[in-house]
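Pasting the structures here.
FYI, it's all coordinate maths here, none of it is from the lab. On a predicted model such as this, the values are computed, not experimentally measured, just so you know. Cβ atoms are built from the backbone, for glycine too; each structure is taken alone.
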Structure 1
Amino acid sequence: MKDPQTRKQIPLDSLLVVGLWYLLCLIGLLVILVLNDGKFIYTLDDPYIHLAVAEQIAGGHYGINSVEFSAPCSSPIWPFLLAPLAGLSIGEYLPLVLNIVFGGLTAGILLKRARTILPGSTAGRVVICWAILAGCNALGIVFNGMEHSLQLLTAIVVVEGMVRITEGNPPGRWFWIAVIAGPLVRYENLALSAVACGLLLFSGRPKSAVIAGAAALAGLAGFSLFLHGVGLPAIPSSITAKSQFTRTGGIFSGIWLTLDSSLMGNRGTLLLLFTSALAVIGLAAGPKTPRGKAALLLAGAGFLHAIFGTYGWFNRYESYIYGATLFALFALIPLAPSLVSPWRPVHSFAVILFALVISYPYLKALPQTPVAANNIYCQQYQMHRFATGWWKRPVAVNDLGWVSYQNDQYVLDLWGLGSHVALQERLKGGGQSWSWAKDLAREKNVGLVMVYESWVPAKALGWIKVGELQLLGDCVSPASPQVGIFATSPELVPEIEGLLVDFRKTLPAGGARILTRTEALAARNQNAPSPTQHE
């Protein structure tokens with residue numbers, strides 16, 4: 001029997017960083033389950049696009065519908081990671097498990113570096129680690145259910161490897177994996193891979209820089225060749241649909257608009273401040289020193305996001321670059337021993353205040369995370385249930401995720417992420433002409449349409465509104481609290497209305513309701529003023 005004094009104890013900082021990370025994730029999960037009647041749902045509809053594609057990959061196809069190819073995912077690799085469990089009932093929970101683990105690994109890397117910089121202060125290590133995690137919304141993106149937690153992890157691994165290089169140490173095997181595979185997680189990681197290769201080049205390792213850079217580009221080129229081989233453009237439709245460069249039609253105008261949005265928005269301005277701080281550190285250390293080179297190159301990565309990247313969409317797009325720049329600031333800034341040794345409460349207070357300022361939008365959104373998940377449960381998940389359990393025929397939507405997931409029927413995506421033809425037509429008309437949508441719906445034998453009327457002019461296309469799914473309570477993550485439900489032909493109106501009346505009996509109480517066409521007309525007539533009221 002071991003002496004209790006010789007037993008290995010878990011370090012306190014591990015409990016307060018990594019342990020607390022898993023505890024907070026568990027609390028978030030439990031709150032979502034309580035709000036959603038025991039059903040776990042992500043905070044956005046988008047992860048179900050990845051899950052739907054993963055289902056097709058598991059069946060030997062790529063896209064949303066088995067009869068055609070499409071590329072609705074911004075991440076080349078994420079759907080493939082989900083594919084092994086796509087056919088199982090637990091498959092929809094795999095993104096959550098992966099994200100929690102990836103976040104825990106990120107916290108562990110931050111803590112390991114903090115132990116090197118602040119070996120004598122548990123409080124200092126804990127406070128700084130949580131400042132970085134909060135500053136890049138690490139907890140919030142877990143419940144988004146997409147690849148952003150993995151993107152953040154690869155970004156942190158790249159920065160850690162670059163810091164090791166400045167110290168004269170090997171960057172580690174995971175550095176090479178992150179540099180090469182990072183762009184396959186999300187295209188934006190190409191900026192970090194580029195600056196990592198730049199540091200290798202300027203550190204006297206040109207062969208390693210060329211091999212790693214070529215491998216990273218080869219991965220993206222291979223994916224583009226695959227898309228081209230199945231008759232699709234080289235870039236996924238989700239990127240084309242959201243890019244400033246698509247809207248402006250030129251690279252320079254796109255860069256200007258993206259930089260303008262960075263300068264005008266608080267998230268972009270903050271990123272440019274981080275970038276400027278790294279540049280100052282690099283210049284102060286000396287551009288020819290290893291630390292100076294790393295700081296200036298990482299500042300360049302931040303600037304690349306400012307001119308090519310975007311922000312928001314439930315606080316997920318900037319997470320990786322915030323994490324990378326914040327970690328770089330912490331790891332590369334020359335901390336004066338007289339200021340931090342010993343670590344005092346005033347230091348913790350200063351770091352906490354800094355963290356509160358930079359992470360305020362994310363901290364403000366955290367209490368809304370369970371509400372956002374409940375929104376998806378009450379809107380998109382109910383649309384999925386109606387499409388698969390009641391209608392059981394082809395359907396058209398503008399929000400693709402849940403309706404396409406675990407649905408064997410054809411799903412026409414009018415916004416274009418899941419249909420290259422629809423995306424081409426929508427962008428061609430600048431969003432003004434939608435006549436193509438009616439032709440495409442007829443071609444795909446679509447009888448039911450469920451769309452946001454502010455996005456798709458369904459009435460103008462001659463479709464008949466049969467009802468409306470209304471989200472009750474606060475609307476956090478959906479684009480609209482109302483979904484219009486339409487029939488594409490008059491003869492389908494009675495059938496769809498009857499199905500809606502039956503389906504609404506199963507809606508979550510207090511979360512959503514369905515108002516049918518007949519009821520809306522009756523309510524309108526009842527509220528209409530009498531002739532005497534006009535006089």
Structure 2
Amino acid sequence: MRFGFVAALLILTSCASLPARLAVEPTYRFSDPERTALGARAQAAISRHLDTVATSQHAGQAGVRVLEGGYEAFIERAALIEAAQQSIDAQYYIWNSDRTGRYLAGRIYAAAQRGVRVRLLIDDINVAGRDAVMVALDAHPNIELRIYNPFSVRAGVRRTLGFLSEWARLNRRMHNKSFTVDGSVAIIGGRNIGDEYFDASETFNFRDRDVSMVGDVVADVGDMFDQFWNSTLTYPVTQLAAREERLTPAEIDQLIDGAVAMGDELTALGFALPTGPQQGMAAYERSLAAATWAPARLVHDEPPSANDIAASDTLQPSAQAFAELVRETRSELVIESAYLVLDDRSLEGLRALIDGGVKVVAETNSLASNDVTANHAAYVRRRKAILESGVVLYELKPDAPACAHLVAVGCDADRTYGLHAKSYVFDRRRVWIGSFNLNLRSAYLNAEAGLIIDSPELADRIAASIMEMTHAQNSWRVRLEGGSVRWSSAGGQTYSHEPETRWPRRALTAMIAALPMEKYL
């Protein structure tokens with residue numbers, strides 16, 4: 001009986017398909033940033049910097065500020081929203097309906113109320129059941145919300161089963177993130193929108209990293225956004241939502257009131273929220289004053305066309321750019337990747353690098369700190385091979401003492417810590433910050449983006465930040481002893497199984513690791 005029910009669901013799901021995408025007018029990034037206060041400030045700072053360098057070095061110069069802490073990353077976004085005058089373009093893999101997600105959505109709505117054009121582009125992976133809220137936002141004349149690569153079924157078990165019937169298409173997710181205001185300032189990096197990315201969760205927070213930037217590269221971020229915004233895989237939310245998925249005016253008012261209440265809760269947590277254009281601009285000017293100036297370039301993938309959406313055996317542009325940087329490395333490669341899943345080709349490349357005298361250090365999640373067991377299972381399949389290649393490997397502890405000064409609300413037994421950053425330092429000269437995990441999904445399936453910054457100063461700073469996490473109190477050193485994986489900790493303690501985990505989770509990890517599905521995890 002149960003099998004028959006599941007079979008019927010699969011048949012119904014296989015019959016579901018996306019409607020033909022309605023013709024929508026393409027729109028493009030705001031291209032006159034100097035008409036805005038943000039743009040004028042940014043241009044003045046750029047001009048001052050260019051006066052200090054030779055004309056031959058002007059191309060590609062950018063002012064970048066690395067956003068290490070979740071709190072500062074949140075305040076940067078909040079300040080830019082308050083200061084916005086013309087446009088906000090936001091592109092995210094996940095936008096949670098929690099305190100930070102609802103607050104930022106509320107402030108974006110307020111920006112639209114004062115005339116700012118807002119374009120919100122959200123991947124469909126995590127928005128099940130929220131069509132009504134998104135349609136309500138989209139109903140504002142200055143807000144347009146589109147969904148990237150949507151599921152044919154909007155909610156319920158059939159939505160989940162849709163992965164089986166539309167496997168090739170639905171595995172091509174928009175994992176890159178960008179946040180651009182007035183065509184003047186952009187943020188890219190690893191963070192989605194949600195409490196755990198911004199030091200606001202009471203149970204679990206991420207170590208992550210973004211970069212805020214000014215300069216010509218902002219236009220490149222805007223062009224990337226436009227490629228996805230105008231893609232045939234992107235649908236207006238109003239086309240996808242059922243007619244009954246509409247909120248009444250009273251319910252919309254409740255949503256707005258709820259967003260205001262989220263601000264009160266964040267203030268109670270100690271968040272100093274900027275309110276209004278003046279405070280937003282003041283916060284942005286402080287950020288701009290702290291910028292590091294260096295050549296920077298954006299690398300990113302493109303949305304797949306209908307003809308190549310099933311292709312999954314060719315490295316995407318981001319992965320190709322990363323591989324080129326690895327090949328050029330001569331002394332040291334420092335890796336911080338939430339998910340670390342390497343195929344034979346990647347392992348051969350690292351082994352050749354190490355045999356040539358390059359030191360490769362990698363920091364990733366332990367099973368105890370990983371929020372996705374399936375991702376860790378894919379890593380487990382290759383962990384022994386990674387160690388055999390010569391990589392110096394560390395796994396983050398969920399109660400790492402470094403959390404005390406890296407996360408605004410701190411860590412304790414009830415508030416643990418995980419790794420979500422994706423940053424790479426090459427020869428202490430160049431640094432990559434973005435959404436690209438060193439795994440097969442990022443290399444072959446997801447759309448990713450990263451900023452490559454040519455700055456020894458910044459590269460050394462990021463490398464030091466990563467290496468701090470490899471200290472014995474913050475991470476377990478992972479080694480091979482007699483052909484078996486061992487974890488060592490401060491005080492000489494050694495573990496023969498995944499530390500600080502219970503056997504049911506270890507058993508589940510082993511079961512998933514037995515499946516040849518690394519590319520899809």
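Values for this structure:
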item	result
For 20.0 (mean count of other Cβ atoms within 10 Å over residues 199-206, calculated) the corresponding structure among 1, 2	2
With percent of Cα pairs over 34 Å apart derived as 37, matching label from 1, 2	2
Structure from which -18000 was derived, helix-only ellipticity at 222 nm (-39500 (n - 2.57) for each DSSP H run of 4 or more, over all residues; to 500), options 1, 2	1
Computed 12, 32, 30, 17, 7, 2 for P(r) over Cα pairs in 10 Å bins from 0, in percent, for residues 271-382 alone - originating structure among 1, 2	1
